[in-house]
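Peer 1: Each in structure tokens, the structures are laid out below.
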Structure P
Amino acid sequence: MKTVIYIMIALAAILVVFNATKLNFENLLNGDSGVAFICILAGFCAILLLTILLISKRIAAQTKK
């Protein structure tokens, strides 16, 4: 399970980097740049949620001891 979570974090990071190349800073929320901006936010949310999941799994393992 831990490996799958790390792979998903890596994929989300790749998604953020890819969409960062699509941004047009002069027109941030219009056209393809708007879609890229939303996908970057979604990627950061996914990374945050997966990190919370990892921490909760670690806490659950420590409380079982």
Structure Q
Amino acid sequence: MDRLIRALPGLHEIKAEMIDKGLASVVERCPFCMEPNALHVSVALGVNNHMRASCASCGEGFIE
């Protein structure tokens, strides 16, 4: 739970940028393990803007 709480600001920043740019999916640096190009993120644009993220490196993830 502590890892998620520390990662939430980074996840929120990624989500806000995706919504602003109209991007439904991106690959970003993982806020859990800091591995570049490991976090696969998708946002349900036009529906409810909920986010799903999963790291290919550390296996951590987030579903909103």
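Peer 1: Looking at structures P, Q, which one was distance in nm of label points 7 Å out along Cα→Cβ at positions 6 and 22 calculated from, given that it came out as 2.9?
Peer 2: Answer by label: P.
Peer 1: If relative contact order in percent (Cα under 8 Å, 6 or more apart) computes to 23, which of P, Q did it come from?
Peer 2: This value belongs to structure Q.
Peer 1: A follow-up question, please. From P, Q, which structure was helix-only ellipticity at 222 nm (-39500 (n - 2.57) for each DSSP H run of 4 or more, over all residues; to 500) = -28500 calculated on?
Peer 2: Source structure: P.
Peer 1: Next question, about the same structure. Using mean count of other Cβ atoms within 10 Å over residues 38-45 as the calculated read-out, with 18.6 as its value, let me know the right label among P, Q.
Peer 2: Corresponding structure: Q.
Peer 1: In terms of Cα Rg over 2.2 N^0.38 Å, which of structures P, Q is highest?
Peer 2: By Cα Rg over 2.2 N^0.38 Å, the leading structure of P, Q is P.
Here, each number is a calculation from the coordinates, and none is a lab measurement. Please read these numbers as outputs of a predicted model, since none were measured by experiment. Cβ atoms are built from the backbone, for glycine too; each structure is taken alone.
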